[in-house]
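Peer 1: Please find the structures below.
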Structure P
Amino acid sequence: MPKARRRHPLVPLPSIGWREWAALPELGVRCIKVKVDTGARSSALHAFALERFERDGQPWLRFQIHPRQRDDRTIVWATARWIDEREVRSSTGAATLRPVIETPIVIGGRSWPVEITLVRRDLMGFRMLLGRHAVRRNFLVDAGRSFRHGFPQLSSEAQ
């Protein structure tokens with residue numbers, strides 16, 4: 001699977017729609033619908049039941065994910081290294097302190113690492129929000145299109 005890399009300024013970027021199917025293979029999420037939001041700086045993933053633990057002296061998080069919209073029965077257990085904690089202001093203006101992880105995301109056959117804040121998104125329309133920091137230098141956003149790349153195709157190593 002090709003890795004995202006810095007492009008020459010004259011080489012066009014591929015485009016994605018305002019919503020896309022993605023995979024988070026290291027978290028065990030084979031398919032999740034994401035809203036691409038260039039108005040949001042950071043990315044956010046619906047996560048709950050967060051537990052902090054240490055592995056090799058490093059902080060890690062264990063958490064659960066509901067990867068499907070309007071489905072609270074499907075649960076994916078995930079673990080990831082806790083890399084930071086940031087104050088994030090929601091669309092309503094409320095600031096919350098959120099844990100941050102880094103994990104690869106797969107869209108359109110491309111894979112690249114993204115920083116993602118973990119937060120409960122029960123009432124939101126999408127279980128994941130892909131912010132502009134995750135999209136820049138990887139894709140152009142075509143706000144009039146959706147699902148340009150179909151379901152994620154994972155290599156056998158990523159599954």
Structure Q
Amino acid sequence: MQTEIDTLSVRLGQLLLARQGWLATAESCTGGLLAGAVTAIAGSSAWFEQGWVTYSNGAKHAQLAVSKETLKQFGAVSKEVAQEMAAGVLAKSLPATLALTTTGIAGPGGGSADKPVGLVWFGFAQRLPSGIIVHASSQVFAGDRTAVRHASVAFALRSACELLKS
């Protein structure tokens with residue numbers, strides 16, 4: 001998995017450099033692993049701006065302006081929160097052209113029938129000349145806490161590369 005994450009991180013950096021883009025991240029369930037993966041790449045200071053670990057709802061609200069109403073209505077692990085996190089990243093990081101966010105249930109506990117262990121929502125926001133585009137997607141990953149977190153990082157990186165290629 002680590003080789004894949006390294007390869008994806010390098011590829012994302014190449015795509016951002018080619019577009020003169022900047023990445024910023026906000027993470028909950030991955031706890032900084034996404035930012036750690038990209039900053040492990042030599043030269044990432046040319047395309048990585050900053051990252052937040054907003055593990056609690058209070059941090060999501062205070063640092064990224066995720067609304068308390070959204071958190072209450074949908075819960076931290078939701079499409080709506082992932083999207084608000086991504087929009088908040090671009091609002092707080094003016095040089096960033098791409099925001100990646102993660103919020104999920106890494107386990108081993110904390111899951112429910114509606115939100116099982118392994119469910120992770122990903123937020124993506126792009127700053128384009130035409131404006132900001134925000135969307136989200138989810139995945140349910142199998143395995144223990146470590147496997148879910150690493151699979152989440154790989155998915156976020158792979159999705160960001162696909163987004164920049166389109």
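Peer 1: As an exercise: relative contact order in percent (Cα under 8 Å, 6 or more apart), calculated from one structure in P, Q, equals 25. Which structure is it?
Peer 2: Going label by label, the one that fits is Q.
Peer 1: Can you tell which of P, Q yields 13.0, 35 when Rg and Dmax of the Cα atoms in Å, for residues 73-128 alone is derived from it?
Peer 2: For Rg and Dmax of the Cα atoms in Å, for residues 73-128 alone, the value 13.0, 35 is produced by structure P.
Peer 1: Name the one structure among P, Q that FRET efficiency 1/(1 + (r/R0)^6) of positions 17 and 145 (r between Cβ atoms, R0 = 30 Å, to 0.05) of 0.35 was derived from.
Peer 2: It was calculated from structure Q.
Peer 1: As an exercise: Rg and Dmax of the Cα atoms in Å, for residues 33-96 alone, calculated from one structure in P, Q, equals 13.8, 38. Which structure is it?
Peer 2: It traces back to P.
Peer 1: Ok, one more. Where does the value -500 come from, among P, Q, when helix-only ellipticity at 222 nm (-39500 (n - 2.57) for each DSSP H run of 4 or more, over all residues; to 500) is the thing being computed? Let's see the in-between values first.
Peer 2: Details: P: -500; Q: -14000.
The value was obtained from structure P.
Every read-out reported here was derived from the displayed coordinates using simple, explicitly stated rules and does not represent laboratory data. Just so we're clear, the structure is a prediction, and the values are computed from it rather than from any experiment. Cβ atoms are built from the backbone, for glycine too; each structure is taken alone.
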